[in-house]
Structure I
Amino acid sequence: MRYHKITPYLFILPMVTGLVLFRYYPVLSVAVNSFRRWQMPAPPYWLGPDNYQEMFGSDQFWLVVRNTFVFAALYVPGVVIGALVLALLIHQKVSGISFFRGLFFMPYITSMVAVAMVWNWIFATRFGILNHFLRTVFHMTSIAWLAEKPYSLLVLILVSVWKAAGFQMLVFLAGLQAIPKSLYEAARVDGATSRQVFFRITLPLLSPVTFFIVVSSVIQAFQTFEVTYAMTQGKPFYASATLAYYVYENAFVFQRMGFASGLACVLVFLVGLVTLTNFLFKDRWVHYQA
């Protein structure tokens with residue numbers, strides 16, 4: 001009888017062990033290391049709150065934080081609007097629509113290295129397609145899109161939206177397919193216009209899906225790293241650097257593990273704060289079907 005009581009715990013033991021070792025312990029370790037000076041390969045020693053004092057007193061840190069919020073403020077609406085437009089376009093019963101669904105989804109599954117190579121070529125200063133178009137059609141001088149403020153950050157936002165919108169498009173498409181057709185039929189009988197149907201039926205019933213996409217996109221925006229690393233490395237002078245890239249640079253370029261741990265803790269705090277704010281205001285605009 002005693003063995004029957006412990007059997008369930010033996011089954012969940014591997015999962016709990018993995019959760020503690022690979023989730024909880026690293027988080028706790030980062031929190032502790034944020035109060036240490038750890039300039040690798042030298043051993044760490046206790047420093048107290050000096051890492052945070054240096055962080056909050058650094059203009060570079062506040063620039064990176066501002067860039068992160070600007071990135072999120074433009075990225076999230078861009079993904080939501082772009083994904084919704086794509087979902088509305090492919091939510092049609094026409095021949096060949098599956099091809100366009102796959103075409104719009106393809107950027108999401110494409111390697112960021114390949115994406116960065118293509119977009120770097122498009123935005124190249126001397127030989128880029130975009131600058132060639134501007135010179136020949138509008139007779140403008142070439143713009144260093146990846147090396148000037150504020151273009152470099154805007155380019156990263158554009159590329160990130162382009163890459164992520166395809167996945168969120170499928171989420172919106174699932175939400176559109178879940179809306180009862182009887183609501184649209186009743187609206188047509190009542191003489192509602194297409195605009196009224198969209199704003200009175202489609203958008204309100206898509207609000208739970210929109211909320212999910214907003215929350216997930218905010219988290220993705222604050223964690224963005226690959227596109228920055230692959231395209232600009234934070235240039236010029238950290239004008240395109242986000243907080244996640246700043247964590248990487250201090251940890252693995254400058255080998256300042258303690259300072260980078262403090263940055264990571266701030267990043268986690270900001271993500272949690274913004275996510276909590278979204279949940280607090282959720283009831284004001286998210287509507288569920290009865």
Structure II
Amino acid sequence: MKTGFYTAVLADLPVAEVAEWAAGVGFDAVEVDVGRHLGGPDGITAGVDAVRRHGIGVCALTYFGFLLDGDPATRERTRAGVAATVDAAAESGVDLVVTFAGRDQGLSEDENYRELASFLGPLAERGGGHGVRIAIENWPGPRKDFVATTPEGWGRLFELLPAPNVGLNFDPSHLVWQGIDHEEAVDGVADRIFLAHAKDTEVIPERLQQVGYFGSGWWRYRLPGQGQVDWARWMGRLQQRGFDGVISIEHEDRDWGFGTSGDPNLRKEGLLRGKRILETVIRGAPS
């Protein structure tokens with residue numbers, strides 16, 4: 001396994017500067033945010049070259065947006081952007097594009113899945129000819145109802161869309177607060193996990209007792225090692241099921257400067273703390 005991070009947490013810095021820092025502290029790769037760091041798909045070739053000049057890889061190009069957005073104009077912009085990112089990834093030799101499913105509130109559950117599969121199928125065929133894979137991140141969205149973000153949802157999507165180059169950016173943090181066993185969930189989709197996000201979730205029992213699962217403020221995203229995930233066990237499960245890719249830290253921990261208005265050095269220190277946890281596990285030492 002290798003270590004990397006999602007560059008959105010340092011989106012206020014040029015991607016070349018981010019890559020130089022990442023290489024200097026020993027990361028193997030970065031997951032580049034296409035919109036915030038490259039200005040869109042047109043900037044991919046130059047951005048990827050800038051990263052590689054510093055001796056590290058681009059493990060994924062992440063295009064933020066919802067393929068099932070309920071607004072037709074927004075949906076079409078997102079789909080066009082994802083398609084352009086797949087094409088640019090092929091030209092740049094990047095083998096993975098990450099995006100988000102979303103949900104169209106005007107469609108039924110079945111219609112959402114069929115619509116997602118009907119878009120991804122031809123795109124996967126186009127990308128697959130150039131070795132490009134497409135991964136859906138399992139973020140359930142602001143309404144907590146995005147499709148294809150739970151074990152049941154993954155099963156529904158992959159039944160409709162068996163293309164082997166469509167899979168997951170598997171983030172255990174989203175499963176923790178939904179009450180889904182993030183270790184067991186690996187087993188059913190092991191061959192579809194193309195990227196693994198390293199983000200933790202802390203549960204605050206006192207707040208949960210007061211507001212219950214439907215309340216707010218009883219959980220929060222944290223860096224690895226600060227929450228409920230047993231990283232040695234979860235990463236061990238991934239490895240046992242054949243995963244040998246990049247574990248990409250997604251930094252959304254407000255204790256360590258999440259957001260681009262804070263001190264970038266604090267955000268970098270947060271990334272380094274997460275990296276130390278992951279490397280301890282990768283080396284096989286007790287975490």
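When helix-only ellipticity at 222 nm (-39500 (n - 2.57) for each DSSP H run of 4 or more, over all residues; to 500) is calculated, the result is -13000; to which of the structures I, II does this value belong? Please report the intermediate quantities before stating the final value.
Details: I: -21500; II: -13000.
Clearly, the read-out refers to II.
For which of I, II does relative contact order in percent (Cα under 8 Å, 6 or more apart), calculated from the coordinates, equal 29? Matching structure: I.
Given a value of 13.2 for mean count of other Cβ atoms within 10 Å over residues 71-78, point me to the structure among I, II it was derived from.
On the way: I: 18.9; II: 13.2.
The read-out was computed on structure II.
Out of I, II, which one gives 18.5, 57 for Rg and Dmax of the Cα atoms in Å, for residues 191-246 alone as computed from the coordinates? This value belongs to structure I.
For which of I, II does Rg and Dmax of the Cα atoms in Å, calculated from the coordinates, equal 23.8, 86? Working through the options, I get structure I.
Every number in this text was worked out from the coordinates using simple rules, so none of it is lab data. Values in this document were obtained by computation on a predicted structure and should not be read as measured data. Cβ atoms are built from the backbone, for glycine too; each structure is taken alone.
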